[in-house]
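What follows draws every value from the coordinates through simple rules; no lab data is involved. Remember, predicted model here, so these are calculated numbers, not experimental data. Cβ atoms are built from the backbone, for glycine too; each structure is taken alone.
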Structure I
Amino acid sequence: MITGSNLEKVINSGEFVVTGELGPPKSADVETLKHHAEMLGKHVDAYNITDNQTAIVRTSSIACGALLVQLGLDPIMQMTVRDRNRIAIQSDILGASALGIKNLLCLSGDHQCFGNEPGSKGVYDLDSMQLIRAVKNMRDEGKFIGEEELEAPMSMFIGAVENPFADPFEYRVDRLEKKINAGANFIQTQGVFDMERFREFMKRVVDRGLHEKASIMAGIIPVKSLGAARYMKNNVAGITIPDTMIDRLKGAEKKKEEGLKICIETIQECREIEGVAGVHVMAIAWEEIVPEIVERAGLYPRPEL
């Protein structure tokens, strides 16, 4: 299966992959998005375009992905099942492919009650596992969910997410395996702070040989302040921040620089873990720091394939 995406080429080359993330604006003005995309430039191999993240209305991930294609960049279009039934899902997948988008990340999506339209109705016609399988069948079998055949073949490199830090821990690898069996080609994880737990997760992944079936990319979140670290520790479900990190930031004179050091050390530790194929750097609202992170982590220049 060849999609021709830069992400797939870098993965297939065996190089350590680096992806970034861009959040569409809460308006139709996409100049800031384009500026951030160009600023990241050659420091990442592909760019996640979030899909109304935190259930807040934003410019569509399809439109923003198409803009990146026009800039000669490789978008990873996120798609949630929260807002679409299977008709809209399959239509949007075809539309994205027609616009030159070659990577798709399949998600459930944050519940609408957390966003700026809490009275909206969630659709959830499919779950994320069914979405993965639907895209795979469209690509590999040339069939819609209802078994009707596509009029022409399409290609898409399929991604999914996994959280190694959610409970119950013993089922996390089972869930990952189901997503890979459904058709996921690459996996991006929740932000990694608890290295001990992440190492144990990856050991179980490798023991099952799942790293040979899909590329596992560790999520990296740069933290710029003690307050941000405490907020994530206490309020963001699925993120585990050790007390040692809080203490380290608390004792640092320059907390932003200490946060960067922690981020870079995490990347370097992830590179040493068997089965980790790359990192996904999530620096929403701090996009300008990504080039520095990539360079200081020894991951620049990126391969040109």
Structure II
Amino acid sequence: MLPDLVSVIIPAHNARGMIDEQLAALAAQDYQGAFEVIVSDNGSTDGLREHLAGHPLTPQLSLKYVASPAVPGAAHARNVGAARCDGDLLAFCDADDRVYPGWLTGLTSAASEFDAVGGPVEVTTLNTARVASWRSFPEPGERFADAAFLPYALSSNFAVWRTTFDKVGGFDESFDRGGEDVALSWALQLAGHTLGHTPDAMIAYRLRPTFRGTWRQMMAYGASSVRLHLAFRDHGMPGADPRAALLLFVAIVLSNPLVPRRLTPVPRGFWVTQTAFMIGRVRGSIRHRTYFV
């Protein structure tokens, strides 16, 4: 079954300088069906609303602007966008990324067999080779997954039927600093819905280009992983693996910036991501009075 209308929902916060690239990519889709684009503005102060008013791609994209400043975070912005759109299939992407021309075709085709579907990312197009070396991602044909629990889709490349989205209550807005996409993916599977993956729905994914920005993001992700554990441990999510934590700690020590470069080939940015994630987990464990390191 193909959708009558796809609603592409883009959460945005101070994205005026980047969103045009994503809108142009959506205008270049090879999808033959009807779709609309909703930009959900989560309290921008950079003139995003004025920028989108009368935007030249408005007719082609059926572009709509909705304000969603009440609760900080992309989860709230996506929920508001979903509440204000007209599509029977909801597709989510981010303002600072760029979807490939076959993105919507890939998602809608796969969604005919699943209740929700995700796609892959590549990090070589929008990032320098140096920045791209800081994080690793699955190959296009491989889905994102927690090795000890369930697969998930990234909210930057995700589609879900409206009926399924409504049944599970949308994105959990308490995950305001990451992890809301994993939480939704797991919640819908635990409710008996299916989550698929298609390599045909590729996006170019933009990474944080500085150590500072990467540190902050990965700290937040580490803390969110503790909240995911608390939310899903009663559904079978296991606790942290001490052996994996030990191996990660050893890797962090051996690749730290004080070690001469000639002795370790690990990029400094990779050390930043791993260290920040672990510290985020430690801080999250302390905050929530649990152990998940």
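Out of I, II, which one gives 2.4 for distance in nm of label points 7 Å out along Cα→Cβ at positions 216 and 240 as computed from the coordinates? Traced to structure II.
Name the one structure among I, II that Cα extents along the principal axes in Å, for residues 88-231 alone of 41, 38, 27 was derived from. Of the structures listed, the value fits II.
If you line up I, II by mean count of other Cβ atoms within 10 Å over residues 64-71, the top spot, with the largest value, goes to I. Work out the source of 0.55 here, i.e. which of I, II gives that when FRET efficiency 1/(1 + (r/R0)^6) of positions 96 and 112 (r between Cβ atoms, R0 = 30 Å, to 0.05) is computed. Working through the options, I get structure II. Sorting I, II by mean count of other Cβ atoms within 10 Å over residues 120-127 from high to low puts II first, with the largest value.
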